[in-house]
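Multiple structures are listed underneath, in structure tokens.
Computed from the coordinates by the stated procedures, all read-outs in this text should not be read as laboratory data. Every value quoted in this text rests on a predicted model; they were computed, and no experiment measured them. Cβ atoms are built from the backbone, for glycine too; each structure is taken alone.
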Structure 1
Amino acid sequence: MSEVVTVLSQELIDQFQKEKLVLLSTIDAESGGPATSAISWVFAPNEKTVRFAVDGRSRIVSNVRANARVNATLFAEGSVHAVYGAAKIVTEKLEDVPFALVCIDIEVEAVRDAMFYGARISVEPEYEKTYDKRAAEKLDNQVFAAMKKA
């Protein structure tokens with residue numbers, strides 16, 4: 001049995017410094033079942049914390065309030081990395097952002113390589129913004145700056 005890793009590696013911290021597709025799994029507050037959402041406003045301020053921002057109306061917020069157990073899954077470094085931990089709301093509204101975003105920290109408890117044996121991710125998933133590119137870039141910059149100050 002392999003040793004449990006309880007902090008983000010420097011490589012994963014580096015990956016969390018840029019906008020990245022992350023799958024966030026929570027426990028649904030109503031059904032008690034798993035709930036997964038794709039998010040991109042995510043960064044790691046240190047080896048023990050993953051911070052993200054979501055719309056205050058998001059189901060993610062009510063799920064975290066009801067049950068702090070979460071998982072953030074990241075495609076990086078040729079593999080799939082699962083970050084497990086407890087989520088806590090840092091602020092109900094990020095400053096200097098034009099709409100109400102909730103900022104949430106995940107206190108990292110375990111990091112696991114979740115890729116099946118004998119395989120490697122050859123091309124990481126990509127996405128593109130489907131609305132005004134300048135507006136998207138401006139908003140992204142505002143959100144990341146506010147998250148770093150929170």
Structure 2
Amino acid sequence: MNIPDSMREELGRWNNGAGIDLESWVGRMGNYALATGYLTLFWPDFVEHEGYILRRGFSEESLRGFEKQTGSRRKSVEWVMNHLHIADIHCGDEDELTEDKVVVLGRALKQIYEAKLARQFPHSPCIVEFYEPEPGGDLTDYEISFWQVRHESVSA
């Protein structure tokens with residue numbers, strides 16, 4: 001994995017300036033509660049529901065609301081129900097949020113979601129999208145989502 005440039009200074013301060021690798025840093029800075037919680041992002045539970053594939057714990061009310069919106073299609077409903085803004089992973093940590101971290105996280109999540117969805121739903125291939133705006137844009141615009149291939153051309 002590429003270490004984001006914005007983290008190199010932090011890693012370099014460890015061991016009296018000799019530095020530390022990312023995995024060792026996680027072992028010193030993280031905790032088991034966070035590691036367990038991160039599983040909801042890095043290996044999420046997905047369920048099939050009425051022809052959709054959604055993250056477990058979705059809101060039925062939200063689903064119905066998105067279905068009723070003018071111009072909604074199964075693809076757009078599935079996309080919006082499954083989307084995640086990378087900047088929303090940690091609320092209140094905006095000072096630590098940098099473009100290089102958002103890109104590394106988003107690209108890794110894309111690969112993880114592709115693998116998880118293909119493994120769990122081999123009968124329903126999905127497209128996973130990590131949206132990256134132009135460099136220097138708003139960090140809240142980076143988002144990941146997915147939808148089933150079969151919804152690509154379905155009108156409703």
Structure 3
Amino acid sequence: MSMTRDDNYELDWRAYQGVLSRRIFGFIIDYVIVALLMLPAIVVVFFLGILTLGLGFYLYPVLFFIVAGLYFGLSIGGPAQATPGMRAVGLRMRRLDNQPIDFMVALVHLVLFWILNAVLTPLILLAGLFTNHGRLVHDLLLGTEMIRAD
């Protein structure tokens with residue numbers, strides 16, 4: 001996968017314009033989709049619980065994390081390098097070393113977001129106002145950034 005187009009993004013300020021606000025709307029869209037994906041997952045775990053004589057019901061406490069992890073890992077780690085919510089608002093994620101984002105980087109990005117959001121509350125978004133290109137703390141830790149896809 002060639003990233004030649006991304007090499008110019010460091011110099012082009014338009015690639016970062018409005019990223020933070022778009023990111024918030026993309027986040028909302030993504031979590032609505034995850035909530036909708038939870039419905040069939042709940043049904044599948046119910047029948048799995050019946051088939052396993054109750055053992056499958058132990059998946060319910062972690063079901064949200066499994067569904068969200070697969071959703072974000074597969075979509076950000078896929079060829080579009082963005083979730084459907086990010087694509088809807090015209091964003092995609094990229095690594096600063098121009099390597100494609102794989103499943104594990106996308107999953108660690110999500111887990112870091114959850115941990116930092118739990119510790120710092122939604123004030124984590126304030127970091128985007130003071131960093132270059134609107135990067136959040138978990139972006140800084142992983143060497144990723146959000147850019148406009150258009």
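For this structure, a couple of remarks:
- Structure (1, 2, 3) behind the derived value 1.00 of FRET efficiency 1/(1 + (r/R0)^6) of positions 54 and 118 (r between Cβ atoms, R0 = 35 Å, to 0.05): 2
- If helix-only ellipticity at 222 nm (-39500 (n - 2.57) for each DSSP H run of 4 or more, over all residues; to 500) is computed and equals -13000, the structure in 1, 2, 3: 2
- The maximum of volume of the Cα convex hull per residue in Å³ over structures 1, 2, 3, that is, the highest value, falls on 2.
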